[in-house]
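Peer 1: What follows is a set of structures to go through.
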Structure I
């Protein structure tokens, strides 16, 4: 579940991300009442199994809810909960279609499970690795192997959101510097499992953060808060 919004006296409108139907909106009627038959598991960053009634409007109606994973441990750690909320917000903003995206769904489930298992998963490097992999799942991953403009494989020291990735010295107009450590971080973060997200100096992570954020803005028209 990505987000929950109070609606009326006792209802909630839920933003959901599903493996087979992409993003959905649903209303949980009466869920805020003490004796609600839907129970108390309908909270953001939780994983639930729902029975939905498809009405004529944009919102489904939830008729049954069972908790699969509540992620209780991450809720007890402020840093982990903030990272989980950021991950859900990124999925909510980037993937607004009802078209299924199983890699994105699995990635989000993996991120929440890792955050629930260990406080170490709330690091800045892991959060950036998640966003980079989410870009890949959405089809917006930057070019990192060679110049995104001309294909040159040498002298790659800048990043161009417009070109869609790293660029060489001859194509760096409109780009910003991307050091070797930031480049290495992006390559490893994209290629390694999320549980093995690489670390890097803060300066390199800041450059990587800018590359990810500006790729999102230029190609997906989505602006997310930078990862601190």
Structure II
């Protein structure tokens, strides 16, 4: 039945609405992605202050009525990520992380591990904005693919199962391919293969470094995997 809902959430996006309201797109651990309206949030003396801006992690009380949007009735800051907000590249990384999550998990299904992954990413780049680079963004996306059940096959040829001469990547096949099966693939260097394998298995804070050529190949592998198997296109992982 409609009524109050208590939840933590990360604000993925915050949009001005009407003369004084805000519509917020939220990601929650147990209700997935939801939308809510915060009435009067843009008034000077609003009880919400500025905490309904993008990337805030909040304790929320929402009212669930009969409409599509819930209504925010109370909000308390869990983490505001102030250092992140003061750094342009870190802010951009946070925006791209939230956008990738929203496209891959545009559902009300519960994925608490995805919520925790996003919180870890925001805390990581807030704690050290210098981490907000290409490798970090790709490591985060690979872990999103793992959570979505879309992690590329990297240990053997996705077409024939061979474990040697893995020289290419095929989004259609869903992973690396050997030299005998590379007709519809693009070249994948050893550095790119090693980056993807290590990033999938390591903690987000321990994402490996790699040459830019390898990172570009890894990004293409991620993009093609998502496009073929989820029907989604992701924004580029770096600005520009």
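Peer 1: Computing distance in nm of label points 7 Å out along Cα→Cβ at positions 28 and 132 for each of I, II, which one ends up highest?
Peer 2: On the way: I: 3.5; II: 2.8.
If we compare distance in nm of label points 7 Å out along Cα→Cβ at positions 28 and 132 over I, II, the biggest value is for I.
Peer 1: May I pose another question? Compare FRET efficiency 1/(1 + (r/R0)^6) of positions 20 and 140 (r between Cβ atoms, R0 = 35 Å, to 0.05) across structures I, II and report the one with the greatest value. Write out the running numbers ahead of the final one.
Peer 2: Details: I: 0.95; II: 0.50.
The maximum falls on structure I.
Peer 1: Determine which structure produced the value 0.95 for FRET efficiency 1/(1 + (r/R0)^6) of positions 108 and 196 (r between Cβ atoms, R0 = 30 Å, to 0.05), calculated from the coordinates; the candidates are I, II. Mind showing how you got there, number by number?
Peer 2: Details: I: 0.95; II: 0.50.
It was calculated from structure I.
Peer 1: Quick check: 3.2 is what I get for distance in nm of label points 7 Å out along Cα→Cβ at positions 60 and 76, calculated from one of I, II. Which structure matches? Write down the numbers at each step before the final one.
Peer 2: On the way: I: 3.2; II: 1.7.
The value was obtained from structure I.
Peer 1: So if we calculate distance in nm of label points 7 Å out along Cα→Cβ at positions 44 and 212 for every structure here (I, II), which label has the highest result? Don't skip to the end; give the middle numbers.
Peer 2: Details: I: 1.8; II: 4.8.
Between I, II, the highest calculated value is found for II.
Peer 1: So if we calculate distance in nm of label points 7 Å out along Cα→Cβ at positions 4 and 100 for every structure here (I, II), which label has the highest result? Display every interim value, and only then the final one.
Peer 2: On the way: I: 2.7; II: 3.8.
Sorting by distance in nm of label points 7 Å out along Cα→Cβ at positions 4 and 100 in descending order puts II first.
Quick note: the coordinates plus some simple rules give every number you see, no bench work behind them. Given the structure is predicted, the values throughout are model-derived calculations rather than measurements. Cβ atoms are built from the backbone, for glycine too; each structure is taken alone.
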